[in-house]
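Structures given as structure tokens follow.
Any read-out appearing in this document is the output of simple, stated calculations on the displayed coordinates, not a laboratory observation. The structure presented is a predicted model; accordingly, all values stated were derived computationally and were not measured. Cβ atoms are built from the backbone, for glycine too; each structure is taken alone.
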Structure P
Amino acid sequence: MILIFASANKNKISEINALVPKQHSVIGLDSIGIFEDIPETGITLKQNSFLKANYVLNFLKNRNQVLCVFADDSGLEVEVLNGAPGVYSARYAGALKNDNANNNKLLQELKSTKNRNARFVTVITLILNQQIYYFEGEIKGSISAELIGDMGFGYDPLFIPQGYNQTFAQMNPELKNTISHRAIAVNKLLVFLNSI
């Protein structure tokens with residue numbers, strides 16, 4: 001089955017392709033001719049995930065193509081910041097979606113606190129045969145006092161998953177792809193797809 005992933009983020013596409021068995025093929029937005037940013041105007045991860053999947057579905061309907069479409073929205077929720085950056089994680093330091101700026105802003109916000117508890121959440125929206133399905137993944141952890149590691153993307157150099165002493169950016173991708181919030185949500189999606 002061809003799965004259209006409503007993302008232009010090469011890192012996310014690569015991460016999800018590593019999780020998906022060979023009988024499925026994941027393609028991104030550029031493969032279907034969408035090169036603009038899809039508006040993320042929702043106030044929750046679930047809303048943004050749906051908006052992206054629905055945007056792609058409408059784009060394909062206009063071309064008489066209906067395939068399996070899914071989208072994710074992920075957010076880092078920091079306890080002491082009342083769940084921020086949350087739905088605004090990618091744009092925490094501004095509309096340009098700069099990982100370094102986001103990480104540095106978060107470190108600045110947490111510099112005077114000992115409570116560094118956080119969680120990563122992913123919500124996937126699948127639209128298949130005009131039906132909408134949601135899959136969620138979550139992992140708890142804490143925020144490092146400094147950027148550590150050079151793998152991954154986003155907040156990976158700061159997020160230390162519960163039960164580990166490494167950030168996501170220090171872990172080899174195989175380990176991260178077995179425990180991450182996105183991996184949990186994608187695995188739920190795959191279980192569903194394999195059941196139909």
Structure Q
Amino acid sequence: MYKKIILASKSPRRSELMRMAGFEFEIRSKDVPEDHPADTRAEDIPLFLAKKKASALLPEIKEDEVIIGADTIVILNGKIYEKPIDREDAINMISELCGHTHTVVTGVYIVSKAKELGFSEATKVTFNSLSPKEIAYYVDNYKPYDKAGAYACQEWIGAVAIRKFEGDYFNVVGLPINRVYQELKGF
């Protein structure tokens with residue numbers, strides 16, 4: 001059994017979910033470019049990036065340590081929504097998502113010196129329509145600049161705009177923690 005878990009993510013939401021599941025872990029991450037080959041299918045990008053993030057730490061770990069890397073994107077009609085670059089970008093993203101069903105994909109890569117495992121989870125999220133005033137309110141008050149798709153389902157926008165989830169709610173928060181828990185038990 002592994003004695004030490006390393007979470008290769010600075011995301012406070014992922015840390016919160018790991019603590020919720022009862023894991024003791026250390027946060028360690030390296031700045032790696034979040035680029036990918038141009039021909040990568042949108043659904044495969046999160047796992048590619050999760051592996052990249054976790055693999056950057058692999059040379060530094062001990063035999064009894066395991067790394068968890070993760071990445072999340074939002075996809076609507078083949079268009080990828082990552083983190084917004086500014087207020088205007090965030091407003092545009094949310095405006096495009098409103099009134100539609102999009103897919104949130106999180107890739108997770110778990111690796112140790114002896115073993116590796118990668119998987120992705122997809123959750124469909126249906127948004128109600130929001131007025132430009134409501135979207136501006138959310139962006140100005142919650143500043144969702146570090147969130148894929150420019151929103152967090154556990155905030156105001158989730159309460160008033162998300163009509164339906166199909167799949168793992170926690171995947172939309174940032175980590176399919178149930179699957180991570182189950183995979184780590186067998187890892």
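Can you spot which of P, Q the value 22 was calculated from, given it is relative contact order in percent (Cα under 8 Å, 6 or more apart)? All intermediate terms of the calculation are to be shown ahead of the outcome.
On the way: P: 18; Q: 22.
Label of the source structure: Q.
For mean count of other Cβ atoms within 10 Å over residues 121-128, which of P, Q scores largest?
Once mean count of other Cβ atoms within 10 Å over residues 121-128 is worked out for each structure, P has the highest.
Right, another one. For Rg/Rh (Cα atoms, Kirkwood Rh), for residues 41-88 alone, which of the structures P, Q scores highest? If you can, show how the numbers build up before the last one.
On the way: P: 1.18; Q: 1.14.
Top value of Rg/Rh (Cα atoms, Kirkwood Rh), for residues 41-88 alone, among P, Q, belongs to structure P.
Which structure, out of P, Q, was mean count of other Cβ atoms within 10 Å over residues 25-32 calculated from, if the result is 13.4?
For mean count of other Cβ atoms within 10 Å over residues 25-32, the value 13.4 is produced by structure Q.
Out of P, Q, which one gives 110 for volume of the Cα convex hull per residue in Å³, for residues 57-144 alone as computed from the coordinates?
On the way: P: 110; Q: 124.
Of the structures listed, the value fits P.
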